[in-house]
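Computed from the coordinates by the stated procedures, all read-outs in this text should not be read as laboratory data. Just so it is clear, the structure is predicted and the values come from calculations on it, not from any experiment.
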Structure I
């Protein structure tokens with residue numbers, strides 16, 4: 001909700017309308033967690049704000065080289081900055097890894113659905129991910145960046161980065177263990193290729209299989225073009241193509257050498273059909289399609305007005321009722337939210353008062369609103385002609401809800417003003433204040 005105040009003054013009547021992966025129990029120790037304060041600087045649209053987060057990071061206290069462990073970061077609520085009610089949101093981010101192993105790991109949380117009022121605090125809560133341990137020693141985990149994509153009639157993206165490198169909040173004591181393996185990328189489309197690397201293997205051939213999320217139900221034909229072996233130092237180098245017929249979803253690559261096996265999580269996404277299918281029966285070298293995507297981010301609902309005060313025409317008392325006239329300074333409304341929710345611009349007015357203490361009631365001022373939209377803007381309606389009030393808001397301009405259609409654009413609003421000055425009015429300079437509210 002935005003407000004602007006305009007002074008109205010007069011001389012005798014001049015009005016100034018002026019994803020988690022489980023570590024085998026035998027490999028992972030009890031959970032280790034620590035809590036700290038992380039100062040973030042965040043941005044939504046063009047607005048930046050501070051987020052002094054309380055963060056608890058939880059990991060296993062101990063594990064072995066090659067284990068995949070769950071890293072969980074629990075964040076305190078984000079300050080209330082969204083100018084519109086939020087209906088759902090998705091949180092993603094990263095943690096930094098240092099010590100015996102360096103780099104970063106992604107974390108994410110499932111989509112949350114809850115109605116948060118405009119400017120209400122946004123619960124972040126637990127955001128988790130997986131990390132493959134590749135070296136023995138103390139591996140330290142610290143929170144890093146966050147991204148929150150919120151749905152509020154339009155999509156709003158909030159990005160947060162630490163003002164300084166946060167201190168580690170959890171440490172995993174990693175021991176030398178059996179052979180380890182990791183896969184890249186961790187998400188692959190049907191028909192895509194993955195690379196598997198690791199250490200601690202016996203020199204020689206290694207077998208790969210694509211299985212379900214639990215490491216079972218392995219289908220022989222789900223991996224093709226497989227090459228996998230370990231060199232004399234035990235370094236594993238492997239690659240494979242995920243068959244186009246492989247079932248999409250959470251899967252596992254099982255790496256086996258003799259009686260030893262390691263499981264690595266892999267997400268397989270479905271290969272989409274051509275955008276229109278127009279090239280389905282055409283040779284690939286003669287016909288091709290490219291899908292072009294566009295992300296449109298919503299903006300705020302704002303208002304502004306021409307500077308200065310509004311002077312009504314002066315009147316001279318002659319024992320009869322007099323009339324002073326003028327025009328409201330032009331107001332501009334920009335609705336860049338990209339949603340179907342309408343808006344309303346309303347006004348209230350104080351009584352006119354003079355330094356001597358005499359007054360002219362606010363209701364003596366009436367306006368005749370005008371309201372137009374710029375080219376391409378949605379429908380807009382001027383308010384009704386009538387008196388203003390100190391308590392009851394009068395509508396200057398409004399845009400109705402879109403009823404499934406998008407509302408938005410740039411709009412200008414104004415009003416002709418007419419003040420009735422009673423015959424018995426004290427001479428002097430009168431001033432009133434008009435408050436316009438956009439909601």
Structure II
């Protein structure tokens with residue numbers, strides 16, 4: 001069958017031996033080289049992409065896929081929608097992503113909305129037969145994260161990728177190789193810290209008018225209705241439990257990603273959190289979360305601890321590890337390894353003088369967005385697909401559940417419940433208002 005005899009959708013979605021060979025043979029291309037190749041493609045061979053959420057964080061995501069055809073844009077803010085429509089005048093515009101998903105020529109969507117609408121938009125897109133790129137975390141609740149992963153598994157031919165851009169960097173890959181090669185011995189302890197802090201107070205009492213450019217009801221989506229207030233958006237929603245997950249929800253998927261990848265983690269056995277007194281409406285100024293994992297694939301049981309809002313591991317505060325603002329510290333029985341986005345060090349440094357790194361075995365990425373673009377076209381793998389990202393997001397969100405219940409949770413990953421805390425169910429799954437569902 002020739003390319004001309006295929007429909008455009010069939011051609012883009014067709015996974016062939018030739019496509020697989022293209023993936024294997026060009027995996028060492030730089031992201032800039034891949035962008036150039038994408039832009040040299042004839043328009044008929046490019047993906048038709050719908051953009052859901054067009055401003056703030058979305059700007060980088062749009063740039064990341066701009067080599068393709070942007071055929072639809074959606075935002076609940078008419079000012080943002082007007083701005084992106086000027087850049088892509090041929091794209092159809094929408095306020096409701098559900099209407100966008102009815103557009104037949106869309107092959108894939110990029111979702112950059114607030115956390116509370118990630119799952120409803122993602123599952124609707126998968127059910128509509130669209131490839132999906134979604135910002136992190138993958139969902140707002142543990143139940144949603146599992147539902148998204150299951151929807152992706154059901155639609156195996158659709159390419160998925162979560163927005164953990166640092167995963168594509170060479171530094172993370174070299175760290176994974178060092179840990180998994182045994183450079184610091186068996187690792188049973190990992191510490192992850194982030195200086196950032198999202199927190200707030202009580203629900204505003206004022207009820208100002210909704211700005212004319214804002215479709216407030218659509219922004220709320222599945223969340224129980226409440227009056228508009230500028231304290232919620234556009235950039236402050238992360239500190240409200242109904243819309244975000246605080247610092248852990250914001251940054252956990254980026255830094256915990258390295259621990260998950262290197263230590264081959266999935267579902268924790270227990271989760272315990274500490275922080276300031278719990279507030280009903282808003283997230284804490286700081287948080288420490290302790291996870292316990294069983295032995296995995298030749299690796300011993302592991303304790304992983306998250307710190308944010310200025311808290312750091314004792315090893316850092318004692319001067320045994322560099323005082324970086326953010327970091328991931330692996331503690332092995334033969335040494336330590338500390339990393340952030342761009343650098344890593346083996347510690348104590350004198351013990352590793354003259355150390356020869358293991359051979360590179362993880363190919364350099366063609367670029368985080370280009371992995372997904374290529375997967376949409378050829379069926380090649382993505383490294384942050386919704387199976388991996390779903391488990392990572394579940395663990396991140398469970399840290400907030402443990403904090404809000406004040407209980408060390410004994411986690412049953414199969415049943416998706418805390419065996420020792422009935423109250424956890426209130427935070428594992430949230431009720432949707434009428435008109436919204438994951439079906």
Structure III
């Protein structure tokens with residue numbers, strides 16, 4: 001590789017893109033594929049709503065708590081090396097998920113999956129940012145956003161097909177052959193890179209972050225029990241301790257000075273509210289389609305196919321569009337479209353023509369995310385130096401995962417769902433509609449944050 005980096009259109013450049021897209025795609029796929037399988041998992045393992053929440057949140061918790069450490073490990077010990085280790089770890093966790101005999105074992109395996117995802121996800125974007133030529137990075141990030149985002153969008157369809165045709169266990173076992181392909185391509189095509197700007201790691205920071213997120217999440221999921229208050233105290237105290245430690249640590253996991261960048265801070269606040277809203281939608285939508293509308297997992301996943309189509313067709317162009325218009329406009333318009341789509345999905349009737357509403361809502365959701373994701377990602381990476389590419393990617397991913405964690409834990413509490421309520425359409429459907437209105441408001445807030453906080457084209461050039 002030359003000092004300037006490899007060309008996007010070269011065989012090496014295509015290999016770098018393929019490895020990073022497939023690797024991060026597995027992580028994104030498993031963020032959504034499990035949602036379609038929740039109802040079958042609940043039946044097979046006799047799991048209540050709290051267990052199903054932890055099937056989603058155990059994975060997200062490990063990602064959110066450790067993804068910053070994963071980015072720092074890559075910067076310090078080699079981005080390709082940590083990326084490959086994370087891929088193998090993720091595959092082992094997926095195998096354990098597929099073999100889990102009980103809900104508790106499945107949750108533990110999902111946590112292990114999340115650890116692997118935290119190692120490989122920040123490395124994928126950092127590898128693109130440091131391996132490709134400067135002039136090719138926006139185009140590559142746009143392609144990565146579209147193709148990797150496609151994995152998230154395809155999750156309900158892939159999961160629905162696997163659950164209906166085979167078993168919910170294959171929604172996890174699918175990752176094993178994908179991991180073999182990722183490791184093979186990475187070892188052949190991805191150049192090793194590291195940064196000397198990260199002399200030490202911050203295990204105490206990672207521990208405090210995990211306690212903060214884990215305690216708060218447990219408190220929300222088990223709200224109303226005596227243990228919830230103890231968990232909340234642990235979570236809040238750990239969060240305060242984490243911020244205090246980051247101010248004085250010699251090598252903080254999250255250098256707070258990085259938030260002095262207006263664009264970086266605004267992009268991450270927008271990420272938090274938008275992805276929090278999206279997590280609430282994806283968690284409850286597929287359950288409602290199956291329980292209240294009576295669709296099978298395969299049909300429920302298929303109804304979300306327009307998300308996949310819109311992401312595939314449009315995301316690769318949004319990076320180039322943002323280069324011409326500046327990031328503020330697409331980062332404002334994208335969340336507005338997504339908020340409208342969630343309002344459409346809130347009108348799902350209990351039975352009837354809900355398939356038509358779902359298709360329209362999914363198409364608008366895919367359009368909005370296609371407009372938003374690439375400019376958002378490019379803004380996050382461009383607001384810091386190349387030496388902090390892994391850190392910036394890790395922070396943004398941690399913010400997105402934390403938002404998902406909080407939304408999935410809090411929404412059922414806010415709308416009054418608990419126990420086996422998710423299996424009763426008379427209880428689930430009204431709660432679903434209320435939740436969708438709340439999620440639409442969160443996403444719309446992301447548009448406001450982007451318009452106010454993200455510099456326009458003239459400001460950026462100035």
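Values for this structure:
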| item | result |
| --- | --- |
| Of the structures I, II, III, the one that 2, 7, 11, 13, 11, 9, 8, 7, 6, 5, 4, 3, 3, 3, 3, 2, 2, 1, 0, 0, 0 was derived from, the read-out being P(r) over Cα pairs in 5 Å bins from 0, in percent, for residues 261-428 alone | I |
| Structure responsible for 0.99, with Cα Rg over 2.2 N^0.38 Å calculated and labels I, II, III on offer | II |
| With helix-only ellipticity at 222 nm (-39500 (n - 2.57) for each DSSP H run of 4 or more, over all residues; to 500) derived as -28000, matching label from I, II, III | III |
